[in-house]
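A.B. asks: Structures incoming, each one as C-alpha cells.
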Structure 1
Amino acid sequence: MKAIILYDTRSEGGSTDRFVDNLGKSLAETGAYVEKGKCKANADYSFILDFDVVIMGAPVYYLAVSSELIGALIQSNLKKYLKRKKVAVFVTCGSPEPMAYMLYLPQIKIHLLRNKILAERVFSPQDLSDDKAIDSYVDAIVETYNRTVSIRKSSVIWTEEALETISNIPSFLQEKFKRMAEEYAEETGQHQITSELLFTAKDEMGGT
C-alpha cells in the first residue's frame, strides 16, 4: 500500500507535525510506503494519482477545520485527483468527541461523498502523543483497505487480451494501471476487464 498524509497546521514543528510523523511511522511499520505533505489551497495535487490511500486531516480553529485543507478541497484540483481514491480522515481538537464527529469531520467528508472512507477519527490533544490511539487508527485503515482490495481482486476477471495489453506497458507502470482498471471496474459494476475497459479506465482516471 502506498499512502500519503495530507494535513494542515498553523504552527511549525508543533503537536500536529509530531503527530503526523508518528502516524506515518506507525503506518510504515505495517509495511506501507508513506509520504506526507502540508496542504496549500492553490497547489497542484496530480501527484496523488501514485498513491493507493490518501489520509487527510487538520486541527480545528474557531469551530472550523484549518483553512488550507478545506481551501484545497474547494479551490484546487485536489477533488479531481481524489476521484475514486480510498481515503481516511481525521481532525484534532479539544472539543467533546460527539461535537467533533457532528460538526468538524463533516467539514471534510462533505467533499468526499464519492470516496471510500476507510477510517475516521477525532484526536484529542492527549491522543496526539498516544501510540495506542494512533496505532488503532492505522489498524482500522490497513484492515479496511486490505479487505476492500481482496474483495475487488476476487470479483474481476482479466481477459487474455487485457493481460497482453498490460504486459506491453513498461513494468514500472503495470501495477498502477492494473489498480486503475480494477478500481474502475469495481465502481462501474463490471466483472470483466478487457483492453477496452483498461484504456477507458486510464482516460477516466487521469493515467498517462
Structure 2
Amino acid sequence: MSLNKIEIRKKKIINTATKVFAQRGFNEATISEIAKEAKISEASIYEYFSTKEGLLFSIPAESSQTLFDTMAFHLKLIQGAANKLRAIVFLFIDSYRKNPDFAAVLMLYLKHNKKFLDTEGHIAIKAGIKQITRVIDQGIETGEFKEDINPYLIRSMILGTIEHLVTNWVMTGNPENLEELIDPLIDTIIQGIWNTKNDPGHWSLQRPVKRQVSSSEK
C-alpha cells in the first residue's frame, strides 16, 4: 500500500530527525536544524510533533515494527529453538548495523529515558521482544533447553549483551564488525541452557571449516 503525502512527509521528518539527533545529540539538536536538513519549514514539523521530545519518541515505532515483522516471518521458517535464537541475534545486530543513526538514537537517548516507557515505540518494542521469550519457552517444552532456566533472565542476557555491544559500536566504532560476534554470543548462551540430559552431546554450530593457506599460496 502506497503512502499518502502526509505519511511521506512525516516519514521524511522522522528519518531526518534520526540523522540529526545521532550526529548532533538530542540536547544539542534543534527543530530548526531538522527543518533545514529536511528542506521544510519548522511549522511543518510542528504540524505533526508538538515538541522535540515527542519527535524523538516517534522514531522507534516504525523501525522496530519492521524488525519484529521480519523476525516473525523468519522464525516460521526455522526449526529448533537454538537456531531461532541465533536468527534473532543476527536480525537484531544486522538491523542496527544497517541503521547506525537509529541505533545511536535508541541506545543513547531512548533506552534510559523514563518517559519513553509509555510511548507507542516502547510498546512496540515490548511486544516484539516477547518473540524471544516464546522461543525460549518452546526450547524448554521440546526438551531442547534445560527445564529449570528462567526465560526472562536468558532474554535479558541476550538483549543486554547486544545493547552493550551496539552502544560501544556507535560511540567508539568498535568492534568494527558486529556480525563477527554473533556466533560467539549465541554459542555462549546456548551452551549454558542446552539440555544435556536429552542430548549427551553439546551445542555446536555446523560451520564450514576455513582452509589454511600455505606459504606457497600467499
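Values quoted throughout were computed directly from the atomic coordinates according to the rules given, and no laboratory measurement underlies them. Just so we're clear, the structure is a prediction, and the values are computed from it rather than from any experiment. Cβ atoms are built from the backbone, for glycine too; each structure is taken alone.
A.B. asks: When Rg/Rh (Cα atoms, Kirkwood Rh) is compared over structures 1, 2, which one is greatest?
C.D. replies: When Rg/Rh (Cα atoms, Kirkwood Rh) is computed for each of 1, 2, structure 2 gives the biggest number.
A.B. asks: Who wins on FRET efficiency 1/(1 + (r/R0)^6) of positions 51 and 155 (r between Cβ atoms, R0 = 35 Å, to 0.05) among 1, 2, i.e. which is largest?
C.D. replies: Top value of FRET efficiency 1/(1 + (r/R0)^6) of positions 51 and 155 (r between Cβ atoms, R0 = 35 Å, to 0.05), among 1, 2, belongs to structure 1.
A.B. asks: Identify which of structures 1, 2 gives the largest calculated value of FRET efficiency 1/(1 + (r/R0)^6) of positions 43 and 67 (r between Cβ atoms, R0 = 35 Å, to 0.05).
C.D. replies: 1
A.B. asks: Ranked by distance in nm of label points 7 Å out along Cα→Cβ at positions 35 and 59, which of 1, 2 sits at the highest value?
C.D. replies: The maximum falls on structure 1.
A.B. asks: Hey, helix-only ellipticity at 222 nm (-39500 (n - 2.57) for each DSSP H run of 4 or more, over all residues; to 500) derived from one of 1, 2 reads -21000; which structure?
C.D. replies: Structure 2 accounts for this read-out.
A.B. asks: I've got another one for you. Suppose you compute mean count of other Cβ atoms within 10 Å over residues 11-18 for every structure in 1, 2: which one lands on 20.0?
C.D. replies: 2
A.B. asks: Match the computed value 1.6 of distance in nm of label points 7 Å out along Cα→Cβ at positions 139 and 187 to one of the structures 1, 2, and report its label.
C.D. replies: The read-out comes from structure 2.
A.B. asks: To continue, here is another question. A value of 0.10 was derived for FRET efficiency 1/(1 + (r/R0)^6) of positions 107 and 195 (r between Cβ atoms, R0 = 30 Å, to 0.05); which structure in 1, 2 was it taken from?
C.D. replies: Computing FRET efficiency 1/(1 + (r/R0)^6) of positions 107 and 195 (r between Cβ atoms, R0 = 30 Å, to 0.05) on every structure in 1, 2 gives 0.10 only for 1.
A.B. asks: Starting from the value 3.8: which structure in 1, 2 was distance in nm of label points 7 Å out along Cα→Cβ at positions 83 and 171 calculated from?
C.D. replies: Value 3.8 for distance in nm of label points 7 Å out along Cα→Cβ at positions 83 and 171 corresponds to 2 out of 1, 2.
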